[in-house]
1. Determine which structure produced the value 130 for volume of the Cα convex hull per residue in Å³, calculated from the coordinates; the candidates are I, II.
2. For which of I, II does distance in nm of label points 7 Å out along Cα→Cβ at positions 14 and 150, calculated from the coordinates, equal 2.8?
3. If distance in nm of label points 7 Å out along Cα→Cβ at positions 142 and 198 is computed to be 2.4, which of I, II is the source?
4. Out of I, II, choose the structure whose coordinates give mean count of other Cβ atoms within 10 Å over residues 6-13 equal to 17.1 when calculated.
5. Comparing mean count of other Cβ atoms within 10 Å over residues 158-165 across I, II, which structure shows the greatest value?
6. Which of I, II yields 0.45 for FRET efficiency 1/(1 + (r/R0)^6) of positions 46 and 70 (r between Cβ atoms, R0 = 35 Å, to 0.05), as computed?
7. For the read-out relative contact order in percent (Cα under 8 Å, 6 or more apart), a value of 28 was computed from one structure; give its label from I, II.
Structure I
Amino acid sequence: MSRNKLIAVWKDSFKEKKFTWELIVTIIFFVIISSIITNFLTYNETRTGYTLSDPILWLLPPVELTVIIFIIIYASVFTALIILFYNPSLLLFTLQVYSLVLIVRMLLMYLLPLNPPEGLLPLQDPFVELFGTGETLSRDLFFSGHVATLFMLSLVFDKKIYKTIFLASTLLVGTALLFQHVHYTIDIITAPFFVYVSYRIVLNFKQKIKS
């Protein structure tokens, strides 16, 4: 689509008062949740948690894959945002799902604090270091936020090609995180489950409102 087409799509969307107010409320809520979880993650780094026995990590020698991990993550997220900006209603829905995922993830990290896996090679997020606190996190474990984000993208898009790309990104990043010992195996394999539950909750809620 051209720039003019993009502007036209958003103008048409803003003609609907329901969409406009829902977008405003969603953005405000997302900003609040993002701020809360940022502070929570700093607090969470000070907690002593459980150390899990993970036989899969025992089989994997730690490998530094930070660059590969973030190339896949940011390429996927950037691509998704471009597509979503041409579909305002889908962008709104994605923000709502992601906000719920953040809440669920923060709650589970609070209930199940974990110590970093043995052999962890720190995952230094360039975006967080540039715009965030600059702190390298090692205890934001259960469940993996990176895997959750990529899997969420595979759910929200209908086109098979997009689903395939984002699902492949999810598998690649999840595997790389294990090789780098950034997460326990349970952090990786449970992330899609909690994302799917969040996705269904938001979807069912929106469908009930429309009916």
Structure II
Amino acid sequence: MKRLRLAALVALAADLAATALVWARLPARAAVHWDLHGHVDRYGSRWELALTAPVAQLVLWAVVEILPRIDPRFAGPRDPDATEAERWGTTATVFALAFALVAGTQALVLLQALGLLHEPRRGHAILLAVFLLLVGNVIGRVRPGWFAGIRTPWTLSSDAVWRRTHRLAGRLMVAAGLLALVLAVALPAGAALAAAMALLLASVLIPAALSFLFWRAERTA
């Protein structure tokens, strides 16, 4: 938990420091949202540009602090002598990667606002691809819980189904991340971002759907 708090603090400090560094150069009104074609569909003040990511990280940090207190699987481990680090396990790593994803997104938005990045969609596609690769390497070891992970009625009813589902998700995410990384370079920027988002959804939804089959096979056995 201490390492996760440190990761949250570092990500938040990095966002605030980067924003403060370029604050004087930010326009009074800046693009804050784009469609898949790369066209700006909403403008906001530079305060909105500067505060969106830090606020998102604070909300995520609050979730991290509250989760161990309200999730029975974290609050009451099978081993009463387990340390806090053992209770969190790989879940802490996944949350740390989420903090890094928000910080990376904010960096791309600031570069766009400063006119230093003319095609942010490719940057976002690469960022999502790297996120998929990193999460895919650890999600297979995420501990069962009510609020984190791929939560379906079937994964929550069986630890064996939970493990099988998340191991499959890990393999799919790594494959999706590699493919998204290749497509981020090979495809036009808009198509690359759409492909990365589709691969992210597929790598989560496919294991979630198959968890029913895993559960049914377990019952049959």
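1. Considering all the candidates, the number was obtained from I.
2. Details: I: 3.6; II: 2.8.
The read-out was computed on structure II.
3. This value belongs to structure II.
4. That value comes from structure II.
5. Going through I, II one by one, mean count of other Cβ atoms within 10 Å over residues 158-165 peaks for structure II.
6. It must be structure II, since only it matches.
7. The read-out comes from structure I.
Since every read-out is calculated from the coordinates, none of them should be taken as a lab result. The shown structure was predicted, so the numbers you read here are calculated from the model rather than taken from an experiment. Cβ atoms are built from the backbone, for glycine too; each structure is taken alone.
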